[in-house]
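FYI, it's all coordinate maths here, none of it is from the lab. Note that the coordinates shown come from a computational prediction; the quantities given were computed from them, not determined experimentally. Cβ atoms are built from the backbone, for glycine too; each structure is taken alone.
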Structure 1
Amino acid sequence: MISPAGAGSKPLAADDGRLARGRGTRDRLLSAARTEFGRHGYDATSIETILEGAGVARGALYHHFSSKESLFDAVLDQVIAELAVGVRETARAKSDPAESLRAGCLAWLRLVIDPATQRIVLLDAPAVVGWDRWRTLDDAHTLGATKAALRQLAAAGRLPAQASDMLAHLILAAVGEAALLIARADDTAAALAQGEAALEILLDRLLGP
């Protein structure tokens with residue numbers, strides 16, 4: 001006779017296997033889509049190309065994503081999340097909250113200089129997912145850390161407390177606009193240098209040199 005524990009173990013193991021295969025399929029789709037979206041852009045990327053790159057059937061795609069747009073949304077979320085990790089790592093190297101904020105803002109500009117990242121995050125995202133969703137994803141990954149840095153500065157008497165959260169939005173808007181200008185420039189290296197210099201001036205006026 002099979003014990004109750006033994007009877008329950010096989011279905012559980014099977015479920016775990018299906019979940020792992022499902023995660024693996026989703027990861028392959030995201031990886032293939034990210035490569036194609038970054039290389040060719042959203043409009044020039046076909047579902048067939050993504051399926052071929054991922055090595056999965058069409059049914060598997062629609063099991064995880066309802067459309068090409070929803071797949072792009074997931075790729076965008078992934079890329080912005082990775083950018084935010086890089087920004088936080090750079091910012092944490094500075095002990096002073098003002099210098100931490102400055103380092104994080106400059107790191108964002110430097111990280112999005114990558115052409116594939118520019119295409120996904122800056123050029124295609126507003127048109128594909130819409131401005132509201134684009135801003136929501138950006139805020140979800142970056143706004144909290146920016147607000148925290150400014151609240152620290154406000155607590156130290158270096159900023160008006162009532163203005164700190166609004167200033168967080170304004171700073172992110174300024175960094176985002178600079179990144180867009182850099183992405184659309186003919187000479188991105190020169191535009192990056194100009195963007196960094198302008199951002200330094202802005203932050204100096206706000207936070208002090």
Structure 2
Amino acid sequence: MFAALGWWLLVFLGAAVLLIVSFYLDAGSQEWMTRHQNAGLKIFMQLVSRYGDWPEHILLGLMLVGIAYWRGNKRWVRIFAAMILACALAGVSARAVKITAGRSRPNVQTEAGWNGPRLSARYNAFPSGHTAASTAFFAALAFASWRIGLGFLAIPLLIAFSRMYIAAHYFSDVVCAAMIGVVAAYVVVGWKTLQIRGRTSEIRN
């Protein structure tokens with residue numbers, strides 16, 4: 001028990017340090033993005049950003065659930081359902097934080113910084129909703145089946161980069177969002193696993 005608590009404390013402290021460091025890298029990463037702007041790459045990143053939002057992830061998840069159900073594979077129905085739930089949980093959590101924080105986006109010149117509760121998208125930079133939703137979606141797959149899901153984590157990384165490249169988010173925005181996504185995926189996959197174990201125990205009894 002104490003070993004588990006120590007491990008979780010280490011993970012928490014590591015995440016806290018990473019988030020703090022990411023704020024110090026905001027200016028440098030944004031300057032790098034500005035210096036390396038390319039017309040063709042920017043169009044590509046805009047497309048990645050456009051189709052990397054939560055509705056596209058949810059739609060993909062529903063399609064995968066339908067295919068798995070049609071093929072009679074209950075295990076993958078559960079996994080794909082967990083991916084959808086994790087995506088939704090991360091999206092709602094990120095939305096609540098960004099409205100409360102009111103951080104202006106990099107492309108907003110007036111009222112830059114933290115402005116308190118704001119509903120305007122111009123002041124909803126922290127954290128990145130795209131990154132949180134995508135990370136949760138594919139992290140849930142990785143937690144459920146790391147051999148299959150690990151490679152797909154490149155997708156949220158690309159989406160996170162695209163959000164910074166088009167000046168919609170700072171580095172710390174996507175780092176925090178990725179953390180939210182991983183936590184959401186871990187919680188949902190763990191909950192689904194407990195449900196499955198509980199049902200198995202009932203059947204045995």
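Given a computed value of 19 for relative contact order in percent (Cα under 8 Å, 6 or more apart), which structure among 1, 2 does it belong to? The read-out comes from structure 1. When percent of Cα pairs over 32 Å apart is computed for each of 1, 2, the one that comes out at 33 is 1.
For mean count of other Cβ atoms within 10 Å over residues 91-98, the calculated result is 19.4, so let me know which of 1, 2 that is. Structure 2 accounts for this read-out.
Between structures 1, 2, the greatest calculated value of distance in nm of label points 7 Å out along Cα→Cβ at positions 51 and 171 is seen in 1.
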